[in-house]
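Below: a set of structures, written as structure tokens.
Bear in mind these aren't lab numbers, they're just calculated from the coordinates by the rules spelled out. Note that the structure is a prediction, hence the values are computed from the model and not measured. Cβ atoms are built from the backbone, for glycine too; each structure is taken alone.
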Structure P
Amino acid sequence: MKNARYAVIGLGLFGTSIARELSRRGAEVLAIDNDEHQVEGVSGEVAFGVTMDATDLKALKAQNVHEMDAVIVAIGEGKFDTLMLCVVLLMELKVKRIIARAEGHHQRMILEKIGCGEILSPEDEVAMLVAERLINPNIIYYMPLPDNYEIVEIKTPPAVADRSLADINLRNRYQIDLITIKREVSHLNKEGETIREKHILGVVSQDTILLATDTILVFGINQDIQRFIDINQ
């Protein structure tokens, strides 16, 4: 991400979080909002902070947004008309990559109709994750993918604990693939206290023993993953 340049338009909680994280990872971030206080709140953490109207074509040109690697339009709740106009202007400026925030199905559909190729719906994604975790407490992380596929982080089901991956045979028995394992390790801090942390094991061999305290990251069709969880409780 070094030398990458991004603009974030709209500095509510969502836009500010994106701007900070991009900057933390070494990107050059231009943070834009029409509220001076919002810009001041993030200006010390990004390369540039600008108070301006993002529906002003001349102002957008003056900030050279067309030269950015991507522009994230995170204009917040109740301002969809502003967000949509901003997206249209960015398309007119031939911005390489436009990522826009949508609140709900209707906004997503409208953005798709005007040709916005990348759309974020953080509220919907959070809602799906919360619902999934309530229905199935064994699921820690859930990422839905097209065609009923998903990536899921699961607490080790009791029936497969203390068995090797070869013995569990995820692919042939359940039609799912293991991505990696997160394992709890203990170490002493400077005060002599025992600290427990989860660490990724990376690419694991079929001889690896799955521990009861592990979590596993798996990929597959949602029905197959659910079957694996249900069978092994």
Structure Q
Amino acid sequence: MNPNIDVYTTTLSLNEDEVRGKTVVVIDVLRATSTIITAMHNNAKSLIATEDMGEASKIAQNLDPSRCLLCGERDGRQIEGFDLGNSPLEYTEEVVKDKTLILTTTNGTKAISRSSYANRVLIASFLNAKAVSEEIKSSGDEVILVCAGWKGRLSLEDVLCAGYIINLVYGGSLPEDAKDGAQVAAALYNRFADNILEVVSSSNHAKRLLGMGYSDDIGYCCSLDIVNIVPEVVEGVIRI
């Protein structure tokens, strides 16, 4: 039996009561969850996501510097003094293998932190949507797809990805009692399924990244189902 799925298009109303006892799937296509998935696929040992730059630095100070990397961005740009930014293309196996990564981003890591009271927290993007859909099909929990958005505002690419996951879970046919959020996301995906890269490239967030020279990130982040893993947050640490 497929799970009952809802979609939060931003994190503004996400709180402890909303997520408790549920499986939360965090989506930040451009780029945090795409980066996390890529890093774990490329054999990073683990990843710690944190909202705060200071907290990220403090965690790194308590780890072996030869075995960890301090990673993150603010407003799309790599944080000064950090080892890596938030471009998934930086997170090659050569760079991240067997390393512990500490990541802080403008939107995605905030969504992960706000989901911490959930029964499970899974990490999703277009890169692993099929794997995520298979994982939540077997979930006995209610499922919330949380779109990270941009500073409290809706991001088209995140809702589009949520719709893709819903389409995969339900085989393209939503149940009659589907939640409003699921219906909206699924309708958006059905409208633009054949032009995902073009549509995402026209989004506000993509235009910001294009202006910073990250066009290759956008193409990569719109790749469907190229990774067959589902990173999960367990006691504050992301592993597969």
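Of structures P, Q, which gives 3.7 when distance in nm of label points 7 Å out along Cα→Cβ at positions 69 and 221 is computed from the coordinates? Attributed to the structure labelled P.
Across the set P, Q, FRET efficiency 1/(1 + (r/R0)^6) of positions 77 and 197 (r between Cβ atoms, R0 = 41 Å, to 0.05) reaches its highest value in structure Q.
Looking across P, Q, the calculation of Rg and Dmax of the Cα atoms in Å that yields 16.5, 53 traces back to Q. Each of structures P, Q was scored by distance in nm of label points 7 Å out along Cα→Cβ at positions 157 and 173; the highest score is held by Q.
When relative contact order in percent (Cα under 8 Å, 6 or more apart) is computed for each of P, Q, the one that comes out at 33 is Q.
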